[in-house]
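Once you scroll down, you'll see the structures, which are given as structure tokens.
Every number here is computed from the coordinates shown, using simple stated rules; none is lab data. Please read all numbers here as calculations on a predicted model, not as lab measurements. Cβ atoms are built from the backbone, for glycine too; each structure is taken alone.
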Structure I
Amino acid sequence: MSSIEDIAGLLEPAFPAHLYVHVPFCRMKCSYCDFYSVPIGNKDQIDVVLRGIDAELRQWGALRLPGVVETLYVGGGTPTVIGPGALQVVDSVRNGMPLRAGADITVEANPDSVTGELMYVFAMGGVTRVSLGVQSFDEKVIGVLGRVHTPEEAVSAAETIVAAGMDLSVDLMCGIPGQSLESWRETLDAAIGTGAAHVSVYPLTLEEGTPLEVAVSTGLVEPVDPDAAADMMMLAEDVLAAAGIERYEVANYARPGHESLHNLAYWTGDHYIGIGPAAHGMVDAATARSAGLAEALAEDTVRVRFGNAPDIDEWLFGGRRTVEQLTAAEAMREDVMLGLRLVRGVDATAVAAAGLDATLEDLARLELVERVGEGGPHARWRTTAKGWLLGNEVFGRVWSPDE
């Protein structure tokens, strides 16, 4: 059976194995953030959003599609600012969805909203991993980012999560104005010292209209040189690997067996549902039709990406949603593009089926990708170290090979 036929075979509805729930509340907006969030309000506002999330979950659950949910990721915003209400989201999933017993359940947190009592409640409620938004252990860098925690609070929060028996993932950011290579090395060492089994490392992106972008564009803040940011990315790989935390994706590192199963789903083409304002999902065409995601789907659509309205009121009253329809050829090309984010790369047969052999060979001549396992049954394409640092160029060429 060809790969196109394989994708067409997805037309039998199956419950997406992965679920993302967006809790839109934050204590305050960070200077670099353009994710949808609102300042945490009164209890009534929180209750309305939680009821809306519960209702949306029940709508999906009522479809009675076959299959079970393997992973749940509760993000935001900062879910922990609503306290035990974040666990209410997990209970709503458990009550309204076919959630597998022992499923991988992650909740995002910021250091200032982590308490021993709350982490105990999470652990008892089935949460398996907490993703802690630290970004830096340097007080000056934290200030540039507009974060409200201190380095000491970050360390304390990490210790509290580990003591509760949950996996700890630490999010870090490099390429920040005022951040030196020495400061970055100290942040990496501090992250390792927390006992984290998973670390995410992202270079700062100056999103248009954010306070930090405005400060840089008007000359109030000096940006970090791109070469310095690349040096920080390479230092992170070396330092974390020496501590047994290996890179397995463009920006993610883990000790063996502690990779994020939820995030791996995004990069391997698994289907997932997005719940809550501004949440995104991706399902096969048959599931999209069952869920009424669009009034009409083109006959050659095999995959549908959707995004909920990025506004609480509009989302609550049924306003939605962006819908992108992908053909079989587009879906295969997307799978290659996402697969190249992984250190292990993507199977050469998938590249050939997507008609991307010539594109990858061109990228190989630029030393951005390489083919490994030649002559054996498991040949793969993967990015080189250069291609890792220039990932946007690689992914853009794969998605639009004729441009």
Structure II
Amino acid sequence: MTLKPHILPTIIASQFACTSLWFAGNAIIDELTVKTGMGNEIVAYIISSVQFGFITGTLVFAFLMIADRFSPSKVFIICAILAAICNSILLYEHLTQWLLLGTRFGTGFFLAGIYPVGMKIAADYYEKGLGKALGLLVGALVLGAAFPYFVNGTEWGSNYTTVIKATSILAVLGGFAMWILVPNGPYRKPSTQLQLWAGPALFKITAFRKAAFGYFGHMWELYAFWAFTPLAIQTFNHLNSASLSVPLWTGIGISLGALSCVFGGYASLRIGSYKVASRALLLSGIACLLSPLLFKIPSFIFLIGWCLWSMAVTADSPQFSNLVAKAIPSELKGTGLTLVNSIGFAISIVSIQLLSFLTDVVDPTYLFSFLAIGPIFGLLSLWKKSS
């Protein structure tokens, strides 16, 4: 079946636009610290609030089978508008600690109707080549996550309100683009009734369980790595009397993950999603273990090493999603993808809070070594023989 040429670019652009909300709060961390009077713990609290909101949202969406029972494009636009409204509250002059955490929670909650629903829309259009399509889609998410840092690293970002206004407007435009230009896909099989326990029952499927556990190991590492990349650059600057731009290189590092998602998507057509995912997870796990060495080398080698790690840590994400989608019935793809996302992001909160606690306990150069727990677990799950 020949698809209209605008479908995939629209899905990709909309995903980029809406997921730019994810790190909008972290990109203006200094201004939010002043506004609320919070201390260093604000970094972990802000990103964890988004993650916790996303988890809650995905559990609600999966439990009620929202993406499988209703038009995904309509779900997408409604959530894009509501997430943008929550994000805009950061502009409120008298922002308190609880309002900050609440509005980031709300942003995360409605992102549950954007990220996994975007993947569901792609799965409704691509019966073959889904690994490539998801590679491009998750690449867009990665660029979206990096976008606020890029804005903050430019002259536009000298006024923090620009970051919030730009990401909020972008999200609304992305939502409308998806709603207007991407109707229900040809492979969509809507569920006709609510099955409250359909999601958890999917773990009885061996292929689904292995792919999900691999994804969980990946998620232990990914968001903690992104959230604490600014600290890593600050630590390198301090130890080596360097002056690397923290927002610029954070944005560059995260955005390179989009490139590896695209490469991984095309590679999956040749060698399969399993090999791409497992090899990327292995490389990022090795990087975790070797990370203390990165702080003792010249600046350009540090940047090369960190950027390569940024690519490895992201490349497996779309391929795990492809493996999950292929392992379950079509009428439950939205529920399965949303449930796996929910659990994965719950795990990311634990690793983020662990690193936040450890910043006051261990030498920061050893901080990222603890992220190796995820890749090790994921690889053992993938390599375990089926019983």
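So distance in nm of label points 7 Å out along Cα→Cβ at positions 23 and 311, computed for just one structure, reads 1.7; which one of I, II is that? Intermediate results must be reported in sequence, preceding the final value.
Details: I: 2.5; II: 1.7.
It was calculated from structure II.
One of I, II was used to compute relative contact order in percent (Cα under 8 Å, 6 or more apart), and the answer was 16. Which one was it?
On the way: I: 16; II: 27.
Among I, II, the structure yielding 16 for relative contact order in percent (Cα under 8 Å, 6 or more apart) is I.
To test your reading of the models, identify which of I, II gives 4.4 for distance in nm of label points 7 Å out along Cα→Cβ at positions 119 and 359 when calculated.
Numbers: I: 4.4; II: 2.8.
The value was obtained from structure I.
Comparing structures I, II by mean count of other Cβ atoms within 10 Å over residues 47-54, which one has the largest value?
When mean count of other Cβ atoms within 10 Å over residues 47-54 is computed for each of I, II, structure II gives the biggest number.
Taking helix-only ellipticity at 222 nm (-39500 (n - 2.57) for each DSSP H run of 4 or more, over all residues; to 500) from the coordinates of each of I, II, which one would give -24500?
On the way: I: -11500; II: -24500.
It must be structure II, since only it matches.
I, II: which one has mean count of other Cβ atoms within 10 Å over residues 71-78, as calculated, at 24.5? Could the numbers behind the result be given before it?
Values: I: 24.5; II: 21.1.
Corresponding structure: I.
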